[in-house]
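S.K.: Okay, got some structures for you below.
Every number in this text was worked out from the coordinates using simple rules, so none of it is lab data. It should be emphasised that the depicted structure is a prediction, and the values quoted were computed from it without experimental measurement. Cβ atoms are built from the backbone, for glycine too; each structure is taken alone.
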Structure 1
Amino acid sequence: MRKPVIAGNWKLNKTIAEAKALTTELVAGLADVTDIEIIIAPVFTALSPVADLLKGSPLQLAAQNCYPQETGAFTGEVSPLMLKDAGCQAVIIGHSERRQLLKESNELINQKIKKTLAADLKVIFCIGETLEEREKDLTLDILTTQVKGGLLGLAPEQMTDVIIAYEPVWAIGTGRTASNEQAQEAHSFIRGLLLGLFDQATADACRILYGGSVKPANVDGLMAQDDIDGALVGGASLKAADFCRIVKFE
């Protein structure tokens, strides 16, 4: 059985004080959860203060991005080793907003994944198609290109620290959500890609999250699907009550 993962991506929200307040609520509301892997990803400035509040709790800390170099003349960037030093256990890589707004390539994403794994951190590797790509019936082609490009050169044993998040870009922040059947179809296809790239054991063990406008109202149906192993939650992760309900899906 794959242990479910619920991850909250706070995006560009919450000052340090606000992040600490939300974290305090989450730690209290989720203290008794042991059968779900829970991850929250605040902004860089709040990582260390939040890490202090998570000590002794079941919640893990992730960063929203990294740069694939340990040190050097890379103004404005943060390395995986520095994120680990700040208290992180994971890094979100390849989020659709970075692909779309900052034009991150599959090659750059692959470099980030390798450096993050080398720093002994877990990766939440995001993939997904835009509305235009879906309407052109390119979804499976896009997923194939992103999965193969992002995971290029990885060994099967490294995949134990990679969590994949399928996020249909057309369903992020739009109020639209892929149907349970659409999400399951994509997740099953991604698992098939992993089988082709690695082996049956790796494909069976890899957790694949759904990340398109997950809310308390739709999480139960999504989590009932065979190949959906959790959620990468955006807006709903900013409200303690909503995120706790998602973590405690039925």
Structure 2
Amino acid sequence: MSHAIWEGYISIGLVNIPVKIYSAISSSALSFRLLCKKCHTPLKYERYCPKCKKHVRWDETVKGYELTKGEFVVLEDKDFEHVKLESKKKLEIEFFTHEYDIDPLYMNKSYYVLPERGGEKAYLLLKEILQITSKVAVGRVIIKNRERVAMLRPFKQGMLLTTLHYIEDILPIESFPGLNISERVSREELELAKELVRRYTKPFHLEKFRDRYKEALMEIIKKKARGEKIRPVELEIKETKDLMKALKASIQIKKK
């Protein structure tokens, strides 16, 4: 099991539940190394100071915040420790709400929350009351030098903590082009679309999905390793010209 990224307490009023937080996500994507095109040797990345004209070791680096262009304030490790907020060691629950009130766009990263010794009963009580009331808990916690809004909810045998983006981190959809749509949808198109959705509706099971891109790429890697020639595949996607015709045809395909 991976190591805990945070240790502290879930706090509700005077109730403090000792917990540890673990990352819930591990990427299964293929990883690649950058190589020299000529000799296929893995490249090294080195920190180079253009003013001192030398390579810099990790122990010779410091963190700096750019106040104005070219002007930095240097922060040492002890400066981060001077930030005294309870959310460094405490996930304080501020209120409860319905999960459907929190748009998925706001959700950032997910972590497993597990009880520490002595906190099992209170942990179980919180988990069960969230299940009974169909609510999620919302609070704040500092993870990796940033205070984050967090949602806590029951998940299988335990609980899941999901950090949320701040509203200033989210780009408003109105700032993007293409939404000034003058077209209108007819009643018949709506009815056909409803029928299409009905025929395509079924329960969601994530385990039925595979990373087909990763699998296809892995096949190419194996073929190249065997010295086989890779044949290009042409993909053709036709733009929908007649919406009514396409809807009716799609329904017929699903009927068959």
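S.K.: Tell me which of 1, 2 gives 1.9 when you compute distance in nm of label points 7 Å out along Cα→Cβ at positions 133 and 213.
M.R.: 1
S.K.: Of the structures 1, 2, report the one carrying the highest value of FRET efficiency 1/(1 + (r/R0)^6) of positions 53 and 69 (r between Cβ atoms, R0 = 25 Å, to 0.05).
M.R.: 2
S.K.: 1.00 is what came out when FRET efficiency 1/(1 + (r/R0)^6) of positions 165 and 221 (r between Cβ atoms, R0 = 35 Å, to 0.05) was calculated for one structure; which of 1, 2 is it?
M.R.: It must be structure 1, since only it matches.
S.K.: I have 8.2 for mean count of other Cβ atoms within 10 Å over residues 45-52, calculated from one of the structures 1, 2. Which structure is it?
M.R.: Numbers: 1: 18.2; 2: 8.2.
Label of the source structure: 2.
S.K.: Please state which of the structures 1, 2 yields -7500 when helix-only ellipticity at 222 nm (-39500 (n - 2.57) for each DSSP H run of 4 or more, over all residues; to 500) is computed from it.
M.R.: 2
S.K.: A further question on this structure: Where does the value -0.27 come from, among 1, 2, when log10 I(q)/I(0) by the Debye sum over Cα atoms at q = 0.08 Å⁻¹ is the thing being computed? Intermediate results must be reported in sequence, preceding the final value.
M.R.: Values: 1: -0.27; 2: -0.65.
This value belongs to structure 1.
S.K.: I have 2.3 for distance in nm of label points 7 Å out along Cα→Cβ at positions 21 and 173, calculated from one of the structures 1, 2. Which structure is it?
M.R.: For distance in nm of label points 7 Å out along Cα→Cβ at positions 21 and 173, the value 2.3 is produced by structure 1.
S.K.: Taking 21 as the value of relative contact order in percent (Cα under 8 Å, 6 or more apart) derived from one of the structures shown (1, 2), identify that structure.
M.R.: Clearly, the read-out refers to 1.
S.K.: For structures 1, 2, which has the highest computed value of FRET efficiency 1/(1 + (r/R0)^6) of positions 125 and 237 (r between Cβ atoms, R0 = 35 Å, to 0.05)?
M.R.: When FRET efficiency 1/(1 + (r/R0)^6) of positions 125 and 237 (r between Cβ atoms, R0 = 35 Å, to 0.05) is calculated for 1, 2, structure 1 comes out on top.
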